[in-house]
Structure P
Amino acid sequence: MVKLIDKGIIYSDGEIRDAIGESDKALFENTITYGILDAHNIKKSDEKRGQLKLKFDMLASHDITYVGIIQTAKAGGIKEFPVPYVLTNCHNSLCAVGGTINEDDHVFGLSAAKKYGGIFVPAHLAVIHTYMRENMARCGAMILGSDSHTRYGALGTLAVGEGGPELAKQLLNKTYDIEYPKVVAIVLEGKPRRGVGPQDVALAIIKVVYDNKFVNNKVMEFIGDGVDALDIEYRNGIDVMTTETTCLASVWKTDKKVEEYFETHGNKDRYKELKPKGAAYYDGAVIVRLDKIAPMIALPFHPKNAYTIKELNENARDILAYTESQGNKLLGAKCPKLNLRGKIVKEGIKADQGIIAGCAGGTYDNIFAAANILNGKAIGSDGFSLSVYPSSQPIYLDLMRKGALEKLISAGGVIKTAFCGPCFGAGDVPNNNAFSIRHTTRNFESREGSKPSDGQISSVALMDARSIAATAARNGILTAATDVEYDDGVEKFVFDDTVYKNRVYNGYGCPQKEEELIYGPNIADWPKIYPLNDTLILKVVSVINDSVTTTDELIPSGETSSYRSNPMKLAEFTLSRKDPEYVGRAKAVLSDAAAIRSGAVKDEYEKVFDLCGINHDFKNVSLGSVIFAKKPGDGSAREQAASCQRVLGGAANIANSYATKRYRSNLINWGMLPLLSDEEYETGDVLALIGIRDAMKNGETAFAAKLVRGNVVRDIVLKTDALTNDEREIILKGCLINYYAGVSIAKRACFCNTLLV
C-alpha cells in the first residue's frame with residue numbers, strides 16, 4: 001500500500017534506481033522543487049543546496065492571525081502591502097464568544113486592507129485555502145500563509161504555513177531564510193477504487209511517515225502515473241493533509257487537468273506544465289499504490305493513528321482498548337477516562353456525529369459524492385447528526401443548483417456556510433463522551449472543543465466524506481464507502497464568482513494611506529519586550545514529558561480564538577489544558593523580573609547569583625521563565641503558542657528536539673531561545689547562562705550553563721541548532737518587533753507597560 005525508500009534515488013520516466021555518487025546527487029536541480037525555490041531565492045551562491053533567502057509571491061491569513069501580523073508590520077513601519085495579501089474571515093466567523101470582539105477584528109481587517117492595499121474576504125464566503133486555490137494559486141508560484149494547512153501543491157504552487165512573524169517579515173520586504181530542504185518523491189501508482197477518497201490516501205501516507213520523521217521539514221514532491229488518475233479536488237484533498245506529516249511544503253507535477261481547473265476558475269494563464277526535468281535526484285521516496293488503499297479511519301488523538309475501517313470493525317475491542325490506553329496516558333490522571341468501547345453495539349461501532357467541512361472535507365467533489373451516497377436515504381433520529389460545510393459560496397451555489405444539497409438535506413443533513421470551526425473546536429462541538437467522525441484536518445485531544453480538565457471529553461476520528469456518508473446512511477454505524485452501492489459520478493463543477501465580485505474587497509496595488517485602522521476595544525498592542533542581557537536566568541515553570549506536545553496543548557484552540565487580538569488576555573489560556581498552574585508560575589517570574597530591574601531582588605535569586613558566581617549588577621541580568629517539553633510544536637502554525645509564553649515572561653524553551661520548523665521559528669521571532677538538552681528537569685529548577693549575549697553574538701551554538709536545584713549547583717551544556725545572523729540579532733533585540741522598530745524601546749509609546757526582561 002505505502003512503501004518507503006530511505007536513501008537517495010533517481011527518478012526517470014517512471015523508473016526508480018539507486019543514486020550513485022555525486023554526479024547523481026547533482027540531479028536534484030531537475031526536481032520541480034528546485035526550479036521553484038531557485039526562482040524565488042534572492043541570495044544566489046555557488047552552494048546550491050545552501051542557505052535560501054526566499055521572497056513569496058502572495059500571502060494569506062485568517063481572522064485569528066491577521067490582526068497580530070498587521071500590528072507587527074505596523075510597528076516595523078509598513079506603508080503598503082508589497083505583494084497580494086489575502087485576509088479571510090473563516091475562523092472567528094461565529095462571533096459567539098466575547099461580545100463584539102470577533103466582528104471588531106473583521107472591521108479592523110477591512111480597514112487594514114483599505115489602508116495598505118489588501119484583499120479582504122468577508123465571513124462565510126470561503127475558508128482560507130479554498131479561496132486561495134480558486135483565486136490566487138498559480139503554477140510555479142510560492143505562497144506563505146499564517147495557517148499550518150497552507151498547501152496548494154496540487155496546483156503547482158509551493159506553499160508554506162508559518163507563524164505570523166514570518167509574514168510580517170515578507171510585508172516588510174525581508175526574506176524567509178532556510179537551508180535548502182531535502183526533497184522526497186511521493187510516487188503515486190495505479191488508481192483508487194470506488195469509495196476510496198482523498199482522506200483515505202492521506203491517512204495511509206501519514207500513518208507510515210509520521211513517527212519515523214520520514215518527511216519532517218522536507219518537501220513532498222508528488223509524481224508518478226497515479227497522479228494522472230486523480231481529479232484536481234482529489235489531489236487537493238491529499239495535498240492539504242501533508243501538513244500532518246510535518247513536512248515543510250508539497251508540490252505536484254501538473255497536467256491538463258490542472259490547466260482545466262484554472263480555466264474553470266477563469267485563470268487559464270496561470271497554468272504551466274511542471275514535471276521533473278529528465279532524471280531527477282530525490283533524498284528518498286514514498287511509493288503509494290493507490291489501488292491498494294482502503295477506506296481509513298484515524299482514531300483519537302492524531303491523524304497517524306490510522307487503521308482501515310475493515311480492520312477496526314473486525315478487531316473493535318482490541319483496537320479501541322489500545323486507543324483508550326494511549327489516550328488516557330496522554331490526557332493524564334486528572335482527566336476523565338475514555339470509553340470508546342462503549343460505542344460498540346450489536347450492529348458495529350456507533351458514531352454520534354458526522355462532519356464534512358473545511359479545506360480538506362468541504363470540496364465540491366467530496367460533498368457531491370456524499371450526496372450521491374445519501375440520495376434517498378435517511379440518517380435517522382437516534383442521536384446521530386450530520387453537518388456539511390461547503391468550503392466556499394461558489395461551491396455552495398453550484399451544489400445547490402445541481403441538487404446535491406437537496407439530497408443531503410432530505411436525508412437529514414444540515415448545510416452550513418464556509419467555516420473552519422469544526423477543525424479547531426468552534427463549531428459542532430460534540431457532547432461529553434461523544435464519538436465524532438470528521439472529514440477535517442486534525443483530531444488532537446480537545447481540538448473539537450471538549451475540555452478534559454473540566455471533566456468534558458469527546459473523541460474525534462478522521463474519515464473520508466464518502467465513508468462518513470455511508471456511515472450516516474446506516475444511522476451512525478461505522479461503514480466503509482466501498483461496502484455500499486452508489487453512483488460515483490460527479491457532475492462538472494461550474495465556478496460562478498459573482499459572489500466574490502459583489503463582496504470581496506480587492507485593494508491590492510491601490511492603498512488608501514489616509515485611511516485609519518479601526519480598533520475594537522479588545523485589540524491591543526504587544527507589551528514591551530526587552531533585549532537579552534549579558535546573563536540570562538531561567539526558571540523552569542513547567543515540565544512536559546509527553547513524547548510530543550502540540551500547539552493545541554501550548555495554547556488551546558476553540559473559544560480562545562476570540563482573544564487572539566489581545567496578547568495578555570489570550571496568554572491567560574497558555575497551557576491551561578496541560579498544566580493549569582503554568583500561568584501563575586510564569587506571572588510570578590514576570591513579577592520577579594520587574595523586581596530585578598528595580599534592584600529589589602528576592603532572596604531566591606540572591607542565592608542563585610551567589611551559587612553561580614554572578615556579579616550582582618542587575619542591569620546586566622535578564623530573568624525569564626522557561627518550559628521543558630520533549631518535542632514541542634507539532635500541529636498548528638499559530639504564533640501564539642510562542643507569543644503567549646513571551647508576554648508572560650518566557651525567555652526560552654528547552655526541548656530534546658522541536659517537532660516543526662515553524663514552531664522553532666515562532667520562538668526565535670519572539671526572542672525566545674530554542675534550546676536543546678537531554679537533561680531531566682523539574683519545576684522550580686533555575687538555570688544561569690553567563691555571557692549568553694556575547695556567545696549569541698559570536699555565533700556559538702553550545703552554551704555553558706549552571707543548573708541550580710535547591711542548594712546544589714552543577715554545570716550543564718545547553719545547545720541550539722545553527723542560527724542565521726538575522727535570527728541571532730532578533731533574539732538579542734528581544735523579538736522581531738524590536739528588530740524592525742528602528743527606535744529605542746523606551747520611545748515606543750504604542751506598547752503597554754508590561755515588563756519582560
Structure Q
Amino acid sequence: MRSTRSLVFALALSTVFYVSVHGQPDQAPATLARAPYKPARMTEADYARAEKMLAAGTTPLVQLANVQPNWLAGGKFWYRGANNALFLVDPAAKTKIPCDVNGVACKPDGPVGPAAPAGAGRGGRAGGQGRAGGAPSVASPDGKRAAYIKDFNLWVRDVATGKETQLTSDGIKDFGYATNNAGWTKSDAPVVVWSPDSTKIATFQHDARGTGDMYLIRTNAGHPELSAWKYPLPGDDKIFMIERVIIDVDLQKVTRLKMPADPHRSTLCDHVVCGGSWSDVEWAPDSKSLAFVSTSRDHRQENLRVTDLAGNVRDILEEKVATFFESGNGRVNWHYLPNSKEFIWFSERDNWGQLYLYDDGGKLKNQITTGEGNVTQLVKIDEKNRLLYFWAVGKEKGRDPYFRHFYKIGFDGKGLTLLTPANGDHAVAWSPDEKFLIDTYSTPDTPPVVELRDASNGALVLPLEKSDISKLVASGWQAPVPITVKCRDGVTDCYGILHKPYRLDPTKKYPIINKIYPGPQTGSVGGRTFSASRGDDGALAQLGFAVVEIDGMGTPWRSKKFHEAYYANMGDNTLPDQVAGMKELAKKYPWIDIDRAGIWGHSGGGFATADAMFRYPDFFKVGISESGNHDNRVYEDDWAEKWQGLLGKDSTVAGYVDAANQTHAANLKGKLLLAHGTMDNNVPPDNTLLVVDALIKANKDFDLLMIPNAGHGYGAASNYMMRRRWDYFTKWLLGVEPPKQYEIGR
C-alpha cells in the first residue's frame with residue numbers, strides 16, 4: 001500500500017512540475033493513471049461560457065479581412081479596411097495608400113463597380129431572380145421582361161409597362177410549365193433559361209401525373225391542417241419527368257423537342273435546379289441552338305445533346321459509368337462552344353475529375369487536365385486565347401486535399417498555372433479588366449488573409465489585409481486542430497478537425513463527441529474556411545468535451561474510388577472510418593476517454609448517428625439523432641437511387657432494408673435521443689417514427705423529441721434543440737446534471 005501511494009505521489013509531483021514548466025500540455029507522462037473528467041457540477045455560468053463560443057459571441061470579437069473593392073475608371077480601387085480605414089490601391093504601381101492622407105482621395109474618377117467573383121462562369125444558364133406582380137420571376141438578360149408561373153402556365157411581364165403575356169396554354173395541375181418541384185424541395189419560382197438575345201426561353205413541362213403524394217399535418221387547435229404535395233419515392237413506377245420545350249417569347253410559340261421525356265435528374269444535385277439555376281442547359285451565344293444533358297434515372301448514363309430552334313435534337317456524346325456520374329461540385333463543368341465547334345466535358349473516368357475537349361461531333365480532341373486532384377468548378381473560358389480558369393482540390397502535395405486552389409490551363413492541356421499559391425482554402429474575385437485577382441484564403445485554424453495577385457501568373461502584387469482575432473483569443477477561444485488519421489483500411493488518410501476541451505487538464509480523460517455528416521454529397525467538416533464557432537463545436541468543447549469531425553471514405557472531392565467507397569451500401573455511413581479515426585486519436589492524445597464516446601448529427605448525420613448506435617453499440621455510448629433519413633425507401637427518389645441504386649433492380653430490396661436503421665434498432669445499448677420536426681418537408685418525420693416503432697417493439701429505452709410545426713432546420717426551436725443537445729451529453733457522457741432549463745439566446 002505504501003509503495004503504491006509513493007508512486008502516485010511521485011507521478012502527481014512530476015505532472016505538477018511538467019505543467020509549471022510547459023503550461024497546459026496536451027500530454028502528461030505516459031505512465032500517469034488518468035481519472036475520467038467529471039466536474040463537481042454544471043452550472044448556468046458554465047453554460048453561459050459555452051454560449052459565448054457560439055457565433056453571436058465570437059463574431060463581434062473578430063476583425064475579419066474582407067476586402068470589398070470599389071473599382072475606379074483608371075484601374076485603381078479603394079476599399080474600407082479595419083477600423084473603417086480607407087485605402088486606395090493602384091495595382092499597376094503596386095501601391096496601397098491611406099485615403100485622405102497627403103491629399104490622396106478615394107473617389108477621383110467615379111466607381112466602375114465591385115469585383116466579379118471567380119464563380120460567375122460563362123453565360124447561358126442563370127437568370128436574375130425577382131418578382132413579377134407578386135410571383136417569383138426570372139428576368140431576361142436585357143432586363144425588359146420577367147418570366148413567371150400563373151395557373152400552371154408560363155407568362156411574361158413587360159417590366160416597363162406591366163403588360164402580361166401568356167406564353168403557354170395547356171399547362172394543368174401536375175403537368176405545368178417551369179414547375180420548380182423536386183419533392184424534397186419546391187418553389188413557385190419558374191425553372192427557365194433565357195436566350196442571350198432575350199427572345200426565347202428554354203424550359204419544360206413538369207409531369208407529376210400519377211406520382212405519389214406526401215402528407216404532413218400542422219399542429220393547431222381545431223381541425224388539423226393537411227399539407228399535401230407530390231413526392232416520388234425510390235422504386236416508384238412513376239417519378240417526375242420533364243418534357244423539354246423552347247418558347248419564342250415574341251411569337252408566343254412553343255416548340256417541343258423531338259425526343260422522349262427525361263427523368264427529373266441533373267448531373268450536379270438532387271434537382272434540375274442547382275445553385276439557383278437550371279444547370280444542365282446552355283444557349284449558344286447567337287441564341288440559335290441549345291445544349292443540354294439528359295441524365296438517366298439511376299445517374300449512370302449521361303447524354304450531351306444539342307437542339308435547334310425547330311426542336312431537332314442531335315446526340316453529341318454519351319458516357320456510362322458503373323456507379324454514379326457527377327459533372328462537378330457546386331456547378332457543372334461541361335460547356336458548349338459553338339464558335340469553335342467544340343465542347344468541354346467533365347469526367348472522372350481516370351479516377352479524378354478532369355476536363356476533356358471534344359469536337360461537336362463527339363470526337364475526343366484531347367484531355368485537358370491530368371494527374372491527381374479534381375477540377376471542382378470551371379468558372380471562366382477565354383475562347384480567344386484558348387485558356388480555362390478553374391477551381392481544383394488535391395493537386396498540391398502535402399496540403400489538406402479539400403483546400404480549394406485557383407488555376408489556369410490551355411485548351412491543349414499545357415501551361416497549368418497555380419494562381420493562388422498560399423497553403424489554405426481560397427476565394428478569389430476578378431478586377432474588371434481581369435488582370436488582377438483579389439485572393440482571400442484561410443484554414444479552419446487560421447483566419448483570412450487578403451492579397452492582390454497577378455491573374456496571369458499568380459504572382460503577389462500587394463498584401464492587402466490580415467484578420468485580427470486578438471480579442472477572440474483574449475476571450476479564451478481555442479482554435480480547432482487539423483487532424484489526419486488513417487481510414488478503415490489503415491493506409492488511406494482521412495482528414496478532419498479536432499476541438500480540444502477547454503481548460504484541458506492532462507491528468508484527466510475527457511469524453512469525445514463525433515459530429516457527423518457522412519455525405520456522400522458532402523462531409524462532416526464541410527468548408528475549410530475559418531469559422532470561430534463552427535456551429536456549437538466550440539461550445540461543447542467549452543463544456544469539457546473533445547469534439548471531432550472526420551471526412552471518411554465516401555465523401556466527395558477525393559478520388560472517384562474514395563467517393564464511391566460505400567456505393568449501394570448506405571448503412572456504411574463512413575462509420576468504420578469514424579471509429580478507426582477516433583481510436584487513433586485516443587492513442588495520440590491519452591486525455592481522450594475513448595470509453596465515453598458520443599455522436600450526433602442532423603439530417604444525413606441523424607441517419608448516421610442512429611446507425612452508429614445500432615451497429616457499434618459497444619463503442620458509442622450516447623447519440624443524438626436529429627431529422628434523420630433513417631429509411632431511404634421513404635425519402636425522396638433521386639437521392640437514394642443515385643447513391644444506393646434502383647430499388648429492386650440494380651440494387652436488391654435487401655440493400656435498402658439493411659441500410660434502414662429500424663432493421664438494427666434492437667441492438668441499442670446506449671442512450672439515444674431522436675428528434676424531428678413534424679412539418680419537415682425535406683425528410684418527412686415518419687423516417688424517425690419507423691425507428692421509434694422498432695425500438696418499442698424491441699422493448700428499448702430511448703428519448704424522443706418531436707418539435708411541432710418545425711421544418712427540417714427547426715427554425716425558432718433551433719436554440720432549444722441545441723440546449724437539449726448540451727443537456728443530453730452533459731448528463732449521459734459527463735455524468736452530471738445540467739443546469740435546469742438554461743435558455744440560449746436569452
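Suppose you compute mean count of other Cβ atoms within 10 Å over residues 262-269 for every structure in P, Q: which one lands on 14.9? Present the calculation step by step, with values, prior to reporting the outcome.
Details: P: 14.9; Q: 23.4.
This value belongs to structure P.
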Mean projected area of the Cα convex hull in nm² - structure with the largest value, from P, Q: Q
Read-out helix-only ellipticity at 222 nm (-39500 (n - 2.57) for each DSSP H run of 4 or more, over all residues; to 500), computed value -4500, structure in P, Q: Q
If relative contact order in percent (Cα under 8 Å, 6 or more apart) is computed and equals 15, the structure in P, Q: P
Which entry (P, Q) yields the derived value 25, 50, 23, 2 for P(r) over Cα pairs in 20 Å bins from 0, in percent, for residues 62-421 alone: Q
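Taken together, the values in this text are just the output of simple stated rules run on the coordinates, not laboratory data. In this text the structure is predicted, and so the values were computed from the model without any measurement. Cβ atoms are built from the backbone, for glycine too; each structure is taken alone.
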